[in-house]
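Read through the structures below before going on.
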Structure 1
Amino acid sequence: MSNDRTIRTIITNRKALFEYEVLDRFEAGIALVGTEVKSLRAGKVNLADAYAIFPDKRSDELYLVGLHISPYDFGNRENHEPLRKRKLLLKHHELRRMREGIEEKGLTVVPLSLYFSGPYVKVELGLVRGKKLYDKRAATKEREQKREMKRRDDG
C-alpha cells in the first residue's frame, strides 16, 4: 500500500512544544462527525488546552479532551458539540506504550498537530514530560541567540 497522500496541516500546538519535552510521537486517526470536518476545513479549531486520556483503568480506548472545534457556520440542529470527547484511533501496541508512559512514568499525552492526510483527519500525539521553568528560560535564550546570529549573517 503506497502512502503518497497529500498532507495539509490544519493547526500546530506551538504552546505544547514550549511547555513540554516531547519523548515520543504517534499518529492517530480521530472519530469525527461531518460538521466537525467542515469546520476543520475552515480552520476553526483550537487545541491549546487539549490532552488525551483513558476513560478508565481497563479501557483500551483513548479520548481527546479539550479540543475545541467551532460549530459549523452553515450547520443545522444536527451541529456538533464544540468540546465533546473524541475517540482516537490507534493500534493496540501504541495504546499500550502510551498507557505505560502515563501510569508508570507520569507522562501526559497532548496533541502536537492536526492535519489532513488525503481525505482523513489525523492527529500527531506526543508523549510528553513537563519542562521546568529553567528549561523554558534556556529554550527562550537559545532561540534569541539563534535569531541574533541569523540577523548578523543577513545584515
Structure 2
Amino acid sequence: MGKVFLFLDTITNKVDTKGRVSLPADYREIVKELSTDIVCYRSLTAPCIEGCTENLLAKLASEMENSLDFFSQAQDNLTNLIFGDARKFGFDSTGRIVLTEKLLKHAQITDSAVFVGKGRKFQIWNPENWAKEEARIRNDALKNRPSLTFAKENN
C-alpha cells in the first residue's frame, strides 16, 4: 500500500485584492509529492469552494462513467456542474493561488479564507460562514451521535 495523502486541519489565510491566497504548506506538499495540480470548483451543496487534486477529479470522472448512464440527465447535470465549472490552479513561488472572481463570489470570500481539510479533498470558506457551518455540524453530531463500522481486514 502506497503513502496516504490527506488534506487536514483548518487554516485561515489572507486574500489580497487580486484574489491571491496562500495554499497551506501541507497542501502544497501533497501537490508536489503527487506531481499534480489543485482543481477548484463551486460547491454544489454549500457556499464554499471545493478543492482536490487533479488525480481525485479523474477518479470521480471514472466513477461517474461507471455508475451513471452516459446519456442520462443526471450524468449531464453533474458533469456540467463539476467539470464545466472546475479549473486547475498552479501556485506561484510563494505558494499562492489566484482564485477567480466567480469562485470568490460564490463563497463570499473577501479578505480572508478558511481552508478546511476533508481527507482527500478540501473546502475554502468565508470565515464567518465556516464558523456557522462548523457550529451546525457539531450541534448535529451531538444530537445524532455518528457511527462508523470498519470493514474487517483479511490477514
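Every read-out reported here was derived from the displayed coordinates using simple, explicitly stated rules and does not represent laboratory data. Just so it is clear, the structure is predicted and the values come from calculations on it, not from any experiment. Cβ atoms are built from the backbone, for glycine too; each structure is taken alone.
A few points about this structure:
- Computing FRET efficiency 1/(1 + (r/R0)^6) of positions 70 and 94 (r between Cβ atoms, R0 = 41 Å, to 0.05) across structures 1, 2 gives 0.45 for structure 2.
- Looking at mean count of other Cβ atoms within 10 Å over residues 46-53 for structures 1, 2, the greatest value goes to 2.
- Here the criterion is mean count of other Cβ atoms within 10 Å over residues 54-61, and among 1, 2 the highest value is seen for 2.
- With volume of the Cα convex hull per residue in Å³, for residues 14-61 alone derived as 131, matching label from 1, 2: 1
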